[in-house]
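Structures incoming, each one as structure tokens.
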Structure P
Amino acid sequence: MQEQFAQKMIEILNLFTETQSENMKTVADIIVDRIKEGGRFFVFGTGHSHMVGEEFYARAGGLACVQLIAPMELTLGEHPLKSTQIERIAEYAHVIMMQYGFKDKDIILISSNSGRNAMPVELAMACHELGMCTIAFTNLKHSQVVTSRHSRGLKLYQVCDYVIDNCGVVGDAMMEVKGVKGQMGASSSLIGMFMAQTLSMLIAQKLAEVGIEPPVFLSANVDEGDAWNQKIMSEYYHI
């Protein structure tokens with residue numbers, strides 16, 4: 001079982017690398033261009049997709065020029081159904097808009113495997129209307145065969161400026177397990193982490209190319225980590 005799952009994940013990683021590399025480079029260039037103009041880079045996801053946002057944020061090897069949007073009610077920490085219910089309420093996107101004070105130069109990356117739920121779609125549309133650059137991490141194979149939960153019948157990949165496909169399967173889980181009804185072994189979290197790490201490195205590389213020192217965190221658990229990270233925290237998070 002372990003070997004089979006590993007092989008399927010390798011196949012998805014290879015497919016992603018073959019089909020999405022140019023898109024990733026393009027997105028990295030756009031993000032850096034906006035950062036140079038004073039824009040901020042926001043990352044957002046609901047449910048399990050919030051983990052993809054967290055993978056960008058305040059961690060070893062991560063960039064400090066990232067702002068995470070992760071209200072507790074949109075994660076699984078309060079109740080297993082609460083985030084599911086909220087992400088289907090389109091109007092909640094405007095609560096996010098009011099809380100974070102977005103500007104037209106900003107960028108937002110929205111991670112949603114299904115791309116069908118009303119709130120992420122509404123958020124992308126509202127940000128786009130403001131003039132922000134909108135980026136989707138999503139599963140095109142899944143999203144293209146399910147119905148939208150937004151009143152306008154739109155899905156995330158249809159409303160974002162740039163779309164990165166995580167190359168997953170319909171339903172996310174992809175392993176048959178004897179004695180189990182349905183499938184197990186979801187791929188979206190694993191490939192999502194890879195996507196976040198890869199994009200972070202591409203952004204850092206581009207920042208260096210244009211003469212901006214990439215603000216990269218060290219592990220807090222190496223001896224010099226705290227001092228270095230505090231310097232970056234003070235500059236970017238004012239703490």
Structure Q
Amino acid sequence: MPRKDYRKLLPILERVNLTFGQILYESQDRIRYVYFPNDCFVSMLTDVDGNRSSEVGLIGSEGMIGLPVALGIAVSPFRAVVQGGGTAMRMKIADFRRAFSESAALKRELFLFTHLLMIQIAQTAACNRFHRVPQRMARWILKTSDRIKSNEFRITQKFLALMLGVRRVGVSVAASGLRDRKLLAYRRGSFTILNHRGLVAAACGCYKIVNDVYARAQGRRDLS
């Protein structure tokens with residue numbers, strides 16, 4: 001968004017700290033605020049059968065949490081869980097609706113993000129259906145690394161199993177396989193990418209498909 005358009009929004013934006021594991025909305029919750037991540041990122045989770053969940057989207061500084069409000073819907077279809085802690089700019093729903101109706105720049109940004117998020121959700125659904133856990137795990141680690149711009153991050157196997165919609169033993173087996181290939185290292189609560197190129201090769205093609213679409217849409221080669 002052009003700087004002059006962003007400055008107009010500053011009076012109605014509130015800077016907030018978001019912590020790992022914080023739930024911004026449960027599925028079917030009424031949305032009271034929208035969030036624009038600065039250096040944090042948030043997972044969108046859908047319930048599978050009442051007992052399990054699976055991640056369908058990951059949103060960082062490229063997007064907004066609470067997108068249904070831009071479509072005239074004030075109820076969240078997903079659970080929104082902070083996966084990487086940091087800061088975000090928060091806006092009340094009434095202020096957002098007014099700004100959205102008045103700002104052509106905000107509309108353009110959110111229409112583009114809607115398109116990108118639809119692609120991410122569709123590709124994730126296909127990935128979950130057709131690809132094996134080690135491929136999906138490699139993809140998840142890569143896209144998380146992209147957002148934090150680091151090869152090392154903290155995550156438990158239990159939380160990763162929740163993101164992938166699999167049992168914890170499946171994550172343990174997949175992580176061991178990637179470690180044995182010297183693609184990553186992990187110890188209790190943290191993962192480190194040792195061979196980025198090798199991990200990309202181990203991941204399914206879904207990682208590159210989504211990454212390339214985001215990069216083309218945003219006019220740059222990397223995804224931030």
Structure R
Amino acid sequence: MAAHHPAAACVFVAGSRRRGEATPHSDLDLVVIYPHLPAAWRESLIFEGQPVEAFVHDPQTLRYFFEAVDRPGGVPSLIRMVAEGLPLPGPSPLSESLQQLACEILAAGPPLWTSAEREAARYAVSDSLDDLRSPRSRAEQLASASRLYGQLATYYLRSQGHWDAHGKGIPRQLQALNPKAAAAFEAAFEALFAQGELAPLLALCETWLAPDGGLLFDGFRREAPPDWRQLPDS
């Protein structure tokens with residue numbers, strides 16, 4: 001990256017190429033650290049035929065993204081890239097301090113859900129599942145199942161205090177935490193996507209939501225903030 005970021009203090013190589021899981025279409029994930037920047041940014045580029053995603057920060061913007069973006073959102077994307085990344089050109093006091101911070105936040109986990117957040121997640125799963133019980137078409141069934149895929153994974157992970165994941169990171173996170181749960185999750189969605197069979201997914205939702213009272217519809221209430229109002233123009 002010397003051609004694009006010659007003044008960088010250090011770079012972390014992360015993602016599937018760092019883990020040895022890259023495919024022919026995988027990009028190279030880099031976290032590029034400068035001593036100081038006006039603002040952080042993300043850029044995509046092709047370098048010597050290789051797709052590259054670069055997340056460019058200084059130590060202060062990186063800490064902000066750790067503490068104010070990734071951790072509250074429950075998905076430690078940037079945190080994990082730094083914690084597990086390979087520092088280049090080699091370890092340094094700066095890279096070691098940033099990796100230590102990332103590892104500490106990763107080990108602490110996301111904020112625990114409030115009771116309201118837990119109920120909202122139960123309701124979201126229940127609502128999507130209801131849409132799957134009597135779909136008007138195969139297309140709507142697939143759309144509802146796609147939405148439920150992320151909702152159910154989020155509920156399972158966050159309700160137990162674990163970090164969440166998005167997209168292709170979901171099966172990897174489930175597998176790392178509970179291989180049996182990951183297998184049940186994959187089998188239930190495979191049955192629905194491949195054969196249109198709902199029963200395994202319905203049973204899985206009921207099992208995973210049971211500790212919090214099961215599926216939720218009757219009595220669910222979610223209030224808007226009192227200041228969410230628009231007065232008419234005078």
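FYI, it's all coordinate maths here, none of it is from the lab. Note that this is a predicted model, so its numbers are computed, not measured. Cβ atoms are built from the backbone, for glycine too; each structure is taken alone.
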For Rg and Dmax of the Cα atoms in Å, for residues 57-192 alone computed as 15.7, 52, the structure of P, Q, R it came from: P
Winner on mean count of other Cβ atoms within 10 Å over residues 121-128 once structures P, Q, R are ranked, highest first: P
